[in-house]
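Every number in this text was worked out from the coordinates using simple rules, so none of it is lab data. What you see is a predicted model; the values in this text were computed from it and never measured. Cβ atoms are built from the backbone, for glycine too; each structure is taken alone.
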Structure P
Amino acid sequence: MTLDINEILRRIPHRYPILLVDRVLELKKGESIKALKNVSVNEHYFSGHFPKRPVMPGVLMIEALAQAAAILGFETLDLETYENSLFYFAGIDGARFKRPVEPGDQLLLDVTLDRMKSGVFRFKARATVDGELAVEAEFLCTVRDIA
């Protein structure tokens with residue numbers, strides 16, 4: 001399954017300037033997701049994050065992976081929209097940053113569902129640029145109903 005930006009907006013609550021998934025290339029419900037983040041010099045954080053050599057903040061790379069994981073999680077639970085539920089971080093382990101991500105790069109987000117038990121999801125995630133590892137991490141997320 002693939003998803004364009006309109007379908008992504010129906011599945012997760014994030015909006016500009018924090019929406020960090022531009023397209024879903026492949027989604028296997030209950031297994032994995034591959035998505036894209038196109039990194040543009042026009043993004044607001046570049047004006048202050050090393051203006052002489054703009055670099056995407058590592059926390060935003062992790063957030064992009066988490067947003068892809070949330071899409072996978074909602075699909076796995078057969079939730080068509082985020083309107084009644086949200087995914088929250090419960091833990092981040094083994095985060096490693098291997099290369100800077102700069103304007104013009106295309107970040108390929110690759111997230112695998114490792115296990116799901118009692119509403120807690122464990123994901124293995126990595127992002128690459130041109131086949132080169134940029135960031136990897138494992139994280140726990142939980143889904144909670146909202147009022």
Structure Q
Amino acid sequence: MKIDMNVCVNRLIEHEGLRLKPYRCTQGKLTIGVGRNLDDNPLNFEEKRALGDYIHGITENGAKMLLRNDINRCVEELKNAIKGFDEFNGDRQYALIDMCFQLGGKGIKKFRIMRKALENKDFDKASDACLKSKYAKQVPIRAKRIAETIKTGVWK
């Protein structure tokens with residue numbers, strides 16, 4: 001299944017918001033654009049070159065470039081963490097990208113029961129594991145939406 005980058009970009013902007021000036025997130029991390037944590041995920045050379053003096057702000061196009069790079073990183077991390085990720089429909093892939101975007105590849109790897117269920121195409125069990133996680137306690141509305149998408153394969 002080919003991931004629709006524009007759909008991912010728009011949905012993540014809906015969940016994360018878009019801020020063109022650097023700010024401190026709720027965890028105190030320096031962040032810009034669509035949730036790009038600069039402390040844990042610093043800009044690479046090409047990103048720095050494209051954005052220029054980002055400390056004083058970036059453009060919407062610059063923020064979307066960072067987001068596309070983050071989505072591509074998440075896809076690679078998910079391919080390594082979940083066998084069969086490429087076989088999932090676009091909405092299920094998006095749900096997992098959304099989780100990975102928020103939790104990182106290391107965070108996704110902690111979801112052992114969910115990952116095993118996904119590999120077995122047991123989407124009910126995977127959804128249930130998502131809802132029983134610390135992640136679901138931290139972001140209950142978002143987690144419920146993600147879990148429902150994992151279960152049904154349909155984004156609502």
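Structure notes:
- Identity of the structure behind 0.95 (criterion: Rg/Rh (Cα atoms, Kirkwood Rh), calculated), options P, Q: P
- In this comparison of P, Q, the computed figure -5500 for helix-only ellipticity at 222 nm (-39500 (n - 2.57) for each DSSP H run of 4 or more, over all residues; to 500) is attributed to P.
- Structure (P, Q) behind the derived value 19 of relative contact order in percent (Cα under 8 Å, 6 or more apart): Q
- Between structures P, Q, the greatest calculated value of distance in nm of label points 7 Å out along Cα→Cβ at positions 111 and 135 is seen in P.
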